[in-house]
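> Multiple structures are listed underneath, in structure tokens.
Laboratory data are not the source of any read-out in this text; all were calculated from the coordinates shown. Note that the structure is predicted; figures quoted are calculated from it, not measured. Cβ atoms are built from the backbone, for glycine too; each structure is taken alone.
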Structure P
């Protein structure tokens, strides 16, 4: 094209060639670019009401905006006294008519620092806290030896006693002092209960008032998070309760529970005797106080080795108690072997004399009676010791009775040490 538009960013020489039938002609045109180097005053902070000088360089003239708070908004150098933080922009014009913009922010501090007393901080003993001062340009905390860094806005402190901290805060308006008090809370915990108890018993422990509670060892505590709870140690144990108060501070106390072991007692080995026999029990204990239950059939109830006139099977328990009041017991079982009477003949003729075959003297524990003929056929079977055999053949039917003869019986019944087996013959004579 014959009339191009150029926008160089630096001085540039352009070449153009023009050709026709007569030949070619070359021309050169140089476009000089003016580079502006402008600078403006750095950002500043001022106290409300103060005046600050602003200046922009690198141009022939300048226009400032916004104009509020400016002394002369059309000069390269002017003054500013804004009532709030403001960013001013200067549009700078060079001798060649080129323009450039520069901006500066004036931060307005509206008040003199210091004079504040911050709310008291409640702190658990042994803990720390970050302090926080109002905004400023520099800080100096006191006492300096109790803060992590006395020159920062938010130092960390771990006081060992109630302490008032002061901070000198400086800004463009001046220097002032703020303060804050840290009061330490030392939680106290106390407990009730403890002392002596017998193994196998429980004891009630209680702590002082709080918000949360934790008992240890938790495995020996009915409710490890209750103020009052039940404990059941099997040996002497020191319990610790941690009490947290309303400020979140935690204290602890220990309660010792001494566990007395039960006294030694042994009722002796289990026994097996015949009905109505007398047998001596062989009990022993390491305490002076002892007694047997039940006391019936015993020659004495408060001696370790009484005699028993056995009326039937049963348990006898030897009790003892230590001088400290701890009880213990042990039991012995006496099983009874009843005399068994098995007749060798009977006559089921309904004359009222010896009409049935019945085995007498047995308890019905595991009772089983079988009667066979000589070929091994089962003629009668019963698990009831009170059910007699009157000669019937159960396999053939209730109306069929076996003939006179000799029959084989087998008896099984239970004793405490296992089953007993007896057998024999019975003669049936009508």
Structure Q
């Protein structure tokens, strides 16, 4: 059930699902947080208390696994927020650095100074060499990010969260999130046989990402559109990668370990998606008057229509609405064709799958924005990681402050 609290912030009330119950015994003195189950038919050693374990649906659908103040999603209303602020409104009025501050510090500037990732984007020479070696062997940019984050954390002594206080954890979060665009751009340019472009600390995060990838000063309109995309995707509830980051953080592991695990989850095609496939679809359809027949053929073959449908939203994805605006601000034939094709696809889906309420998701217009901004298509999904890493760090900081391991049961 969905309710709206003060300020219109969505609050999701989840009913407990009592599929089946089993009793387990938690015994003090063991590993994994001091708890272990008693053997079947026997008694565990030491003090124990009987607890009830609920069996929940596979995929944890509809299950609230933690409390968070970072953000929430109301899929029925088509609304999501960051710390009580409507997220797409922030994307229209604030910079990425200001929203970054909101996520990690809990308030917007000028209440506190905005984070300044510019000086933090530069990599040490040893990590640069490591990224170059990865580029020689591996095409996937996210592999380079995983390697670089672990190497950087080790080189700079960014140890377990359990052993670090809040200000040091925050410093770890800013440093590791700041280098992601630098790693992506360096890996990409090395793969293309071009010299890497050093970060410019005077530029905003979005603009410098574009500059380091393309090697050119970014067009202000393109940088602004990309910044809207990054803000709109910085966090989105307890998705698979965010939950993964929090599970790792709950063990007291280091910040880099939590982020690398989250990237692993993001790399899965059921989560990270592939915005570039939306562009390929638009190109394959060609003219809007071919879209209806194209959709009918794909549905008859049991294929998925890329860029449409979402696990949470049952009305328009607000991120898609925002990014269509961003694309239209750049203009051009691609935008006009994408808009016309979108309307035809929505009409066909409504007619042929009325019970599923399939809507345009974030990937459709994100692909158009990134294409017009000048990013190569193999960096579309990795660019998603540029923004989402910021959100992951906020969740890691929140989870680390709890001091309790996430340790569910199974049967």
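> Looking at structures P, Q, which one was relative contact order in percent (Cα under 8 Å, 6 or more apart) calculated from, given that it came out as 7?
Details: P: 7; Q: 19.
The correct label is P.
> Another one. Looking at structures P, Q, which one was helix-only ellipticity at 222 nm (-39500 (n - 2.57) for each DSSP H run of 4 or more, over all residues; to 500) calculated from, given that it came out as -15500? Walk me through the intermediate numbers first.
Details: P: 0; Q: -15500.
Of the options listed, only Q reproduces it.
> Which structure, out of P, Q, was FRET efficiency 1/(1 + (r/R0)^6) of positions 85 and 333 (r between Cβ atoms, R0 = 30 Å, to 0.05) derived from, given a value of 0.30? Present the calculation step by step, with values, prior to reporting the outcome.
Details: P: 0.00; Q: 0.30.
It must be structure Q, since only it matches.
> Which of P, Q yields 1.6 for distance in nm of label points 7 Å out along Cα→Cβ at positions 221 and 373, as computed? List each step's numbers first, then the result.
Details: P: 8.1; Q: 1.6.
Traced to structure Q.
> Have a look at P, Q and say which one yields 14.5 for mean count of other Cβ atoms within 10 Å over residues 117-124, as calculated.
Numbers: P: 14.5; Q: 17.6.
Clearly, the read-out refers to P.
> Computing Cα Rg over 2.2 N^0.38 Å for each of P, Q, which one ends up highest?
Values: P: 2.58; Q: 1.04.
Top value of Cα Rg over 2.2 N^0.38 Å, among P, Q, belongs to structure P.
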